[in-house]
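*Asks:* So, here's a batch of structures to check.
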Structure 1
């Protein structure tokens, strides 16, 4: 089992297909399957359930996948940090990203800075919300990109990076009395919502919004592990869903209802960039933080 084999596992999990993953990794399907098999043998359990229709993660696979992400991300971070020590002119930025964030947004936001500072390496790592807070507090990451909630510590400097509209996916079992027209957040209080286990940021953001509006949050008793599962469960009639628009599958054919505030403005999920800085903060990080602050302020003015 090596880095390459672990990357095979991530590609299969991402694409849901061994043939598609093999093409993405530029290897033959037997080579990819053998690599995945070596990982499964080493870990002692199957990662995927394979059938003629689709490939899905097993329960063990779902639980172990974040650790595989961590191994690959840590290996890359180790390589970059080693280079920064061997070549003092090298610089890096360690960025932790909540799964609820749309990854293309921070990458595009940082693009002008990256182009102006090609000597700075940007290392992204997807982390659960609690892990992000701990890593930022302990200095293990330099920047956190996550939902703005009441839990975001006041000791961090935070600026609004972008806004993602909330949308409502009604329970398919009761769609007969649902309308596709925009609805207010207060109209949703009676609908049991399907949420994730609480680590990705969706649960925290939803609970924070309901608490801010003094609304009672009714929950479906089960928990999903992914946004795709939430969407599927709503379509199966298990409950309703409240998701950021960016997390709704692109090919969706079911009902997607815009969500409004009480003043009829669009209800938005605010994704913020947070950091902490002191006298010991390297100059390239201070420059980046200044760039983020100035750029977000300029966009608000525009």
Structure 2
């Protein structure tokens, strides 16, 4: 049986990906073996758990609420083994040939820069800055909602590494384009949009929030329209590449993000639902869909939905 004729390779911030599907940070990335397994299953690249300066145990259970197949609400609390322990896991993943992107989080520009410099030494191909976790106090979106902080953090990391720096942005803001432009001014090589949406579930019998932390982050198909809108807007607002995130379960979901302007997509909830075999399925499905559409290269899809945009100065319907 012959494989798809379509060329699924893509280029993002200097990274050559064999296909546009990346394992999202925080899913299936606790160990080097799991990262390696996702790559061997077909992912174009893998993104580590977000790594901090010190080990974090995260929040106590319950930390996840599942809504059938349309999403998860989670508040994990950024559990991770800390920067001193995690490089050995990266080495295992890289030993299997995986293209690894290292994710980091911190309280301020200095901490982000320190962690970025440390991960650079592990041989990762790029750094993703977690500026967008919606449920960790003093971290994530609490620092990533301020354009000046995003610019300062990005610039600080860029000064400490020669690797491409990807800013992962929060949708919990009134103006994600302003955040993307701030990251671009700071020297970011690409934007990831989006992280989870802030949400809450309440147990009516116990009359208290379902998750131990209370507020959590909503992911999965329920947030895809939000992710698409953000990618569509960011693509028009910056010159650097965009990576789409949010609710990608099928090849058509990925196609929508590519047409909106993404050069690659991160897959998270689909992996939690169906395991790492989903990467092989997505790659095969995307190849078939592109063949059906008569499209030979992923590159020909990127931003195609903007071709019908009105000319500059014409009135637009607000997004």
Structure 3
């Protein structure tokens, strides 16, 4: 069921972008959806507090982007929803989030969901897969998330991409993977026609242009698990994993993916804030702003500058 959109006031919204449509959501092209789902975490906890921490940190992020040489938020506008009381169990929470995303899409806006655990991703993918029959999901993550359930929960965070692939026309490209089970490896090997994995161990040899080539001209859903970043840069997550991506390396993938395909929705998940370690919250907020800007601001021209 489609949800009613309940917007936060400007001073509480993502970036608190006065003059950039937070005060007039009808004109915003992007809608931020805080959804602190935490129901199947299996190691460290705290993802329920992720959206609140990202929104608070975003108020310290500069509007001006030195890479795009503009204030991208002025070009597209952002409004932010009030976080709902999240339904239980996970399956009901996913139906709830799917309804919210559906309402955002019906309003003609770009949905960015802030999690919360990775279990939430199948909900926006379901909503978008109904509109885009050739949807491709780009996953930045440490973990494959291809189990067919974990600890008795079929909608576990460890099964997020398996549930995404329950949509028969959806395919998956994953980057940064460095933790996978024998069960997941078998599923991957038998579904190579739908799944491409770029292993973190090979990152020194990655060709990002080649990585994103399958996205060309296609609708893309981006799911960014914050543990895609190396554990030294991002300890504030349930399972911080060594051998991961740098901030700029991850953004290079997102930027080139947005240039190759049409990013139609995104999520940023698995931030578990650590009291006193606000650098992680700020990093997540900066990534969220970059994701919106790459997806919605005009693409950089050949000199690397944003077109007017």
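Since every read-out is calculated from the coordinates, none of them should be taken as a lab result. All values reported here derive from a predicted model rather than from experimental measurement. Cβ atoms are built from the backbone, for glycine too; each structure is taken alone.
*Asks:* For distance in nm of label points 7 Å out along Cα→Cβ at positions 190 and 270, the calculated result is 1.6, so let me know which of 1, 2, 3 that is.
*Replies:* Structure of origin is 2.
*Asks:* Say we calculate distance in nm of label points 7 Å out along Cα→Cβ at positions 78 and 222 for every structure; which of 1, 2, 3 gives the highest result?
*Replies:* When distance in nm of label points 7 Å out along Cα→Cβ at positions 78 and 222 is computed for each of 1, 2, 3, structure 1 gives the biggest number.
*Asks:* While we're looking at this one, here's another question. On distance in nm of label points 7 Å out along Cα→Cβ at positions 54 and 278, which of the structures labelled 1, 2, 3 is highest?
*Replies:* 1
*Asks:* Work out which structure the value 17.0 belongs to, where mean count of other Cβ atoms within 10 Å over residues 38-45 was derived from one of 1, 2, 3.
*Replies:* 3
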